[in-house]
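**Student:** Read through the structures below before going on.
Each reported figure results from applying straightforward, stated rules to the coordinates on display, with no laboratory input. None of the values given here were measured: they were computed from a predicted structure. Cβ atoms are built from the backbone, for glycine too; each structure is taken alone.
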Structure I
Amino acid sequence: MRIKKGDTLLIISGKDRGRKGKVIEAFPKQGKVVVEGINLRKKHMKPKKSGEKGQIVETPGPLDVSDVKLICPKCGKAVKVGYKIEGKKKYRICKTCKQEI
């Protein structure tokens, strides 16, 4: 998977299409990412103590990696990600501007 925690993404499909957000968590084996403020789910919470009220909490749900594109920090565009190998190090690069991400 070419997307890591902390990357800025553009959502390209679904109800949040066109919005941008930062990756909170990545699940490489499932091919999913959790993006801050995107794909919000409502969860009804019971009161824990007596006298406390119940509440509705919104939490971001996972998105498939195919529904997002990485925003290059150098050129600022939504781009595809490639790899460059120099010696024993492997770098992610922007396919548009050829700069290291």
Structure II
Amino acid sequence: MTKINQQDIDELYTVILELKTLAECKKFFRDLLTEREIEDIAERWKIAKMLVQGIPYSQIENELGISSTTIARVHKWVKQGKGGYKMMMERLDIV
């Protein structure tokens, strides 16, 4: 099995930057990821938005049917990550 290096990862990011429409995004990501992986990523984004909006863990758990452990994991990256969640929420005027 070959090893994936930083150049390979950067190439993937560059390819993603070339997507121009929602339809292109849907096609590419569906070929790249399983339906479950897409749902998992969408779930993380939804959790992050809810956390930033001040929604309590218990309400997120009830609404999404997920564990507090999953919420805590996302919360950690919202607070201590690279700033990607915050950047995109500001760009989309969510915060």
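**Student:** Upon calculation of helix-only ellipticity at 222 nm (-39500 (n - 2.57) for each DSSP H run of 4 or more, over all residues; to 500) from the atomic coordinates, which of the structures I, II produces 0?
**Tutor:** This figure was derived from I.
**Student:** Can you spot which of I, II the value 0.25 was calculated from, given it is FRET efficiency 1/(1 + (r/R0)^6) of positions 14 and 70 (r between Cβ atoms, R0 = 25 Å, to 0.05)?
**Tutor:** Clearly, the read-out refers to II.
**Student:** Given that FRET efficiency 1/(1 + (r/R0)^6) of positions 22 and 62 (r between Cβ atoms, R0 = 30 Å, to 0.05), derived from a single structure, equals 1.00, which label among I, II identifies that structure?
**Tutor:** I
**Student:** In addition: Starting from the value 62, 30, 22: which structure in I, II was Cα extents along the principal axes in Å calculated from?
**Tutor:** Numbers: I: 62, 30, 22; II: 41, 33, 27.
Source structure for this number: I.
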